[in-house]
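No lab work stands behind these numbers, since they all come straight from the coordinates. Nothing here was measured: the structure is a model prediction, and the numbers come from that model. Cβ atoms are built from the backbone, for glycine too; each structure is taken alone.
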Structure I
Amino acid sequence: MIEMMPIKAVESIGMTVADMDRSIDFYTTVLPYQKISDRQVSGVETDRLYGLSDVQMRIVKLQLGDELVELTEFITPKGRPIPPDSRSNDRWFQHIVIVVRDMEQAYQHLHHHWVSQTSPNPQTLPAWNPVAGGIESFYFKDPDGHNLELIHFPTDKGDPKWQSSTKSLFLGIDHTAIVVANTAISLAFYCDLLGMKLQQQSENSGVEQEKLSGIYHAKVKISSLKASAGLGIELLEYIEPDIGRPMPIDTHPSDLWYCQTTIITENSTSKIQQLKAERVSPLPTEVIPASESDIEFGQSFLIKDPDGHIIKLIDN
């Protein structure tokens with residue numbers, strides 16, 4: 001039986017972008033992120049980590065509240081764009097959920113900047129749902145088509161930190177949400193293997209969920225997970241319609257639909273052989289020691305979850 005990972009925190013969410021300057025402008029002007037680092041990375045160890053050749057990357061870290069997002073532009077090799085017919089129930093879907101103090105004010109701010117909308121307007125989830133009732137949500141996209149969500153929690157919902165008195169409109173990042181094919185299988189991966197804790201589950205349906213996601217007759221099983229620190233991870237299983245497309249098997253880190261969730265752990269490198277024995281797919285199969293790499297962390301490696309979403313494990 002494989003041992004549970006000694007997870008410390010979900011540290012950040014990473015996305016591949018086509019034009020870093022354009023993305024920085026969006027995330028720091030339309031949204032109030034602060035740039036905290038900007039660097040270029042290349043070399044044989046980077047090639048090995050990402051399974052590509054002649055990699056040259058620009059990596060920018062942004063902060064909103066206490067939470068981090070990492071944007072990566074592959075200067076070489078260039079990847080493919082997000083499919084124009086991508087939908088909220090496709091299993092490459094992953095989005096960042098941004099907490100706001102006032103939903104209408106935040107929506108008008110985005111509307112003023114002509115952001116691409118998935119939802120026609122903010123939706124208030126119905127009171128019949130004891131877990132999500134009263135939560136306001138709105139889906140939109142960044143210039144590359146990455147999915148983003150605004151969320152406003154009523155006083156009886158969400159982390160108490162979001163109820164603090166503040167003048168800021170955009171407060172921070174609550175969690176990242178990913179579409180999965182089978183909740184039970186994904187829970188075995190994220191909870192039994194990685195050591196996250198299931199906080200709550202619910203099923204969302206009805207006209208509000210349809211408008212929010214842009215999916216007709218949507219019925220979604222939602223499982224909220226947390227580590228002891230950092231961001232949450234939310235699993236979205238579309239019970240109806242269950243026709244979402246799988247992650248392309250030839251996905252590369254340079255492709256714009258590629259996202260990775262960075263998890264800080266202890267002694268994860270000793271678990272690699274156990275991961276292989278359990279048929280968890282590492283990408284690649286070797287660990288990159290800090291002494292041989294210009295990536296700023298200690299030893300790190302990438303693994304795929306059951307649906308192909310990428311987890312970056314970092315020993316720290």
Structure II
Amino acid sequence: MSASGGTKAIVAALAANLAIAVAKFVAFLFSGSSSMLAESVHSLADSGNQGLLLLGGKKAKREATPQHPFGYGRERYIYAFLVSIVLFSVGGMFAIYEGYEKIKHPHEIEHWYWPVGVLVFAIIAEAFSFRTAIKESNLTRGKQSWKDFVRHAKAPELPVVLLEDLGALVGLILALGGVSLALATGDGVWDGIGTLCIGVLLIVIAIILAAETKSLLLGEAAGLEAVQKIETAIVDGDTVTGIIHMRTLHLGPEELLVAAKIAVEHDDTATEIASAINAAEARIRAAVPIARVIYLEPDIYNQTEAAKGADPEASPGGPLPTAGH
């Protein structure tokens with residue numbers, strides 16, 4: 001995912017949410033609708049979340065230091081995880097509390113045209129933000145399903161914005177349904193039920209985001225396509241005859257660490273091996289440009305040692321004398 005695509009989606013969502021938050025809060029003041037209060041807090045939380053994503057993107061660009069020799073790319077994962085916490089606590093838990101209070105102590109909605117008008121406006125604005133996120137995601141999603149895109153994306157911004165916008169749209173529909181039923185029946189309990197549903201929705205989305213960003217924080221390997229390209233690039237069939245075992249790790253969305261033990265012939269000279277390693281590193285960077293940190297260790301192939309170092313990224317059967325393994 002390009003950083004510019006993610007930033008564009010974040011800015012669109014931020015602009016929409018700030019405008020919507022103000023409109024919702026004004027509607028709450030005039031109508032007393034708990035759904036509108038929950039939705040205004042939801043939009044404020046979303047605005048804060050987009051601010052966190054922008055801040056994380058900025059901090060991730062810092063140069064590596066002796067204390068952090070691999071740089072700060074994972075800052076983007078940390079701030080995306082913070083988004084899930086904010087969405088759970090500020091958005092979801094507040095909405096559940098407000099919904100419970102409204103069900104327990106219902107009151108009639110006043111000036112119905114305020115919440116209805118604002119909700120219609122908010123749905124249009126959120127739809128625009130959601131459309132932007134979908135458009136930017138489609139540039140990198142390829143043939144993946146939306147579920148796979150959210151689960152396997154290494155850059156967290158677009159999946160976060162997609163889920164937030166989807167949750168916002170569904171939440172607005174729930175709020176509109178709650179307000180409409182409360183107006184139609186004259187029973188404010190429906191407004192509280194709508195608010196409660198919004199809270200449950202936000203908590204579910206927050207849990208999904210937390211699970212996905214936790215995986216990124218723990219450290220994920222490169223995708224299958226990138227692994228296959230790296231394998232093909234390493235083996236030249238001459239000096240480097242195969243891969244004994246290999247590990248990859250995302251240091252950030254656009255920075256990949258590659259570590260591999262490669263098989264060489266026992267009679268190769270040190271100069272030949274050093275030249276082959278330099279050539280292999282150049283081929284890896286050409287095939288997968290985000291592979292910026294590469295460690296290749298030469299060794300004589302031994303089936304027992306290869307089995308000890310076997311990993312899910314490597315293909316079974318040990319090294320082959322041709323490209324790939």
Structure responsible for 15.9, with mean count of other Cβ atoms within 10 Å over residues 52-59 calculated and labels I, II on offer: I
For structures I, II, which has the highest computed value of relative contact order in percent (Cα under 8 Å, 6 or more apart)? I
Structures I, II, by mean projected area of the Cα convex hull in nm²: label with the highest value: II
Source structure (of I, II) for helix-only ellipticity at 222 nm (-39500 (n - 2.57) for each DSSP H run of 4 or more, over all residues; to 500), computed value -22000: II
Which of I, II leads on Cα Rg over 2.2 N^0.38 Å, for residues 84-171 alone, largest value: II
